[in-house]
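Multiple structures follow.
No lab work stands behind these numbers, since they all come straight from the coordinates. On a predicted model such as this, the values are computed, not experimentally measured, just so you know. Cβ atoms are built from the backbone, for glycine too; each structure is taken alone.
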Structure 1
Amino acid sequence: MALFAEPDPQRGPDTRLEEELRAAGFERLAGVDEAGRGPLAGPVVAAAVILPLPCPIAGINDSKKLTARQREQLYEAISTHAEAVAIGIADVATIDRINILQATRAAMCDAVRGLVPAPDCVLVDALTIPGIDCAQRAIIHGDARCLSIAAASIVAKVTRDRILRALDEQYPGYGFASNKGYGTPEHLAGIARLGICPAHRRSFAPVRVVLEQGRLFRHEEGAASECFRHHEED
């Protein structure tokens, strides 16, 4: 028998899961979500958030259903009013070394371990997290169902977007500030023109194809060669 009823994602995220788990004896409930599993570039970022109940923050929703301005405003409100917020980041080298799924789980584990106070139960969007010392439950479409997970989705998304804007300044020409590292026509055109840079995930197919075809250096002004040289020096 289920410990609690599954919420309806059509109604938007609410605190029914948290409230029922509180009634079952858990005191500190953390929502966990990630941003950036699919892009060709940049890190994957996870966030863990413990919200107060009742939650005083209006407007929390799945980050994908919010505008950038709404996410920024809610990020500030969550940072101010949450009982605890923590971030975990798996960089490109980690993603390429252990694969994106395991890197995502590692980032989530770091986020949960960074919470002070520590949670006694974790609600995760779709995944389970190895290596944490508390109860957990994977919730399918959790960012659309559970308020704590939705809050974590906002924190993770805003944090990663800020990182990608910084990468856009460091490696111009790929459109990281707008495409956030996803394989948009703009981004793919940048790869074709400039080659890859240290922010790219070499284990991801479109980037790996560039490497395998030896097109890293095919830029008449040498930008790709320069990019590769910087990578070798890092």
Structure 2
Amino acid sequence: MSPRIGTATEAGLDPARLQQTYALLDHWAQSGRVPGGVLAVARQGVLVPPRAFGQRRLAGTSQPMEADAVFLVASVTKPVTALAERVAEVNLPEEEQRLDWTWNQPYWQHFGAPWGGMFSTVADLAALLQLLLEEGQGLLGVQTARAMVADQTSRLPGLSPEERQRAQAWALGWCVGNWADLGSARSFWHGGATGTLVGADPESGLLCALFTTQPDGPLYYAVNAVQGAVV
């Protein structure tokens, strides 16, 4: 079941603090640090309507970002014509814009690479995160859902105590712990090379999906702001 749409207050979030997060994103867009993106935040099964900010580029033109924009991240490979007009192109350096194999070109978009050739919306990823927070919701076995977001690497044989302490713990495709500054040890998250960061925390029930068009953007700070809105 996808999270239901509701207000920040219904989700157990401080509306004023969430507005501060939106202001930060708008500032990034206005300054050009992050040209555009979409943020989805939910808690305890309540999704605050996704917030779009900045601009997106499509076929060489700029237009306002839309909340249902499709980003290069996951869930759909090879975007078909029906989705093509919703794709937000990745912001690339000028010298890369002339190449024919970059993230914005048909070669990559039709390649279907599982490590960075898939597309999604923040709403899709919010539904996936909610599924895992609710331990499968009857679609997955409870033990399977738990295993998908539990530390699977810290107990690997051959790791020294120092390596166990230093290494990032991983579940099945998810980093475990270290989700920004306020995530619990059980939090799980994943960042994408094209400017995306998603995560959830079973301790607080918070989930967040932030998709932008800027590779290596300062998304960590926005997630900190969202975590600070929990009441």
Structure 3
Amino acid sequence: MHLKKTKKDEIILKKKLKNIDLFTKSPKKNHNNKIVKKPWGFEYLFWSNNSVALWVLLIKPNQSTSMHAHISKKTFLINTNKILLKNLTHSKKINPFSLIEIDKSTFHQTLNFQKKKIIMFEIETPNNKSDLFRYKDKYNRKTNKYETEVLKSLDAINQRKRINNKYLKVYYGKTNKKDISIKKGSIVILISGKLKLLDGTIKKIKPFKVNKNQVLKQNQQLKKNLVFIVIKNVK
């Protein structure tokens, strides 16, 4: 699914944004190893460099993100359960492990209508957490202020560990010493190098959904400059 910027997005941003630099500048803040408290749950940074960041979101039952946009940042979302995805004019139920592409300056909102918490993965490019504009927010947060409260409870730390072990894996060609199995339905994000799968050649930073079970051979496909992340499609 691809959410593209509409005329309505442009009109609202032009009307509301008085200083575009306020939302697009990139302050040097370290989000590593921090679980950021959100009114709808929490989120944390799994992996990042200057070009891309992969965040993990835990959304509680019947909670939602704000209706927001990223002015100069492209976003991809992967959901582990059914969600309701909204833009300024429409809403649509999205099946689990869908790949959602959202253009920059495009308003969007994610709602968990399930009776249990759900996990979302958010890929942002470039890596700039200050690029945020909230249009509507039921929690009455400031338009562009990113939360600073950090969760340090053992429960939150253990949840992060379980999520990472269940869904996420980073592979480095220079240190990997064995073949890699990738299951059908998983999402691959190429960070550097070249990677060709049975489905085709993957573009850098653009998430790719694998349609066939396959094995990457260590001595053939895993070059030293290769870095990629796999989001495993597991139930």
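Given a value of 55, 38, 36 for Cα extents along the principal axes in Å, point me to the structure among 1, 2, 3 it was derived from.
Values: 1: 65, 34, 30; 2: 48, 44, 35; 3: 55, 38, 36.
Structure 3 accounts for this read-out.
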Matching -13000 (helix-only ellipticity at 222 nm (-39500 (n - 2.57) for each DSSP H run of 4 or more, over all residues; to 500), computed) against labels 1, 2, 3 points to structure 1
With mean projected area of the Cα convex hull in nm², for residues 138-193 alone computed for every candidate in 1, 2, 3, 4.7 is reproduced by structure 1
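Can you rank 1, 2, 3 by mean count of other Cβ atoms within 10 Å over residues 34-41 and just name the one with the largest value? Could you put the intermediate results ahead of the total?
Numbers: 1: 23.4; 2: 26.2; 3: 19.1.
Biggest value here belongs to 2.
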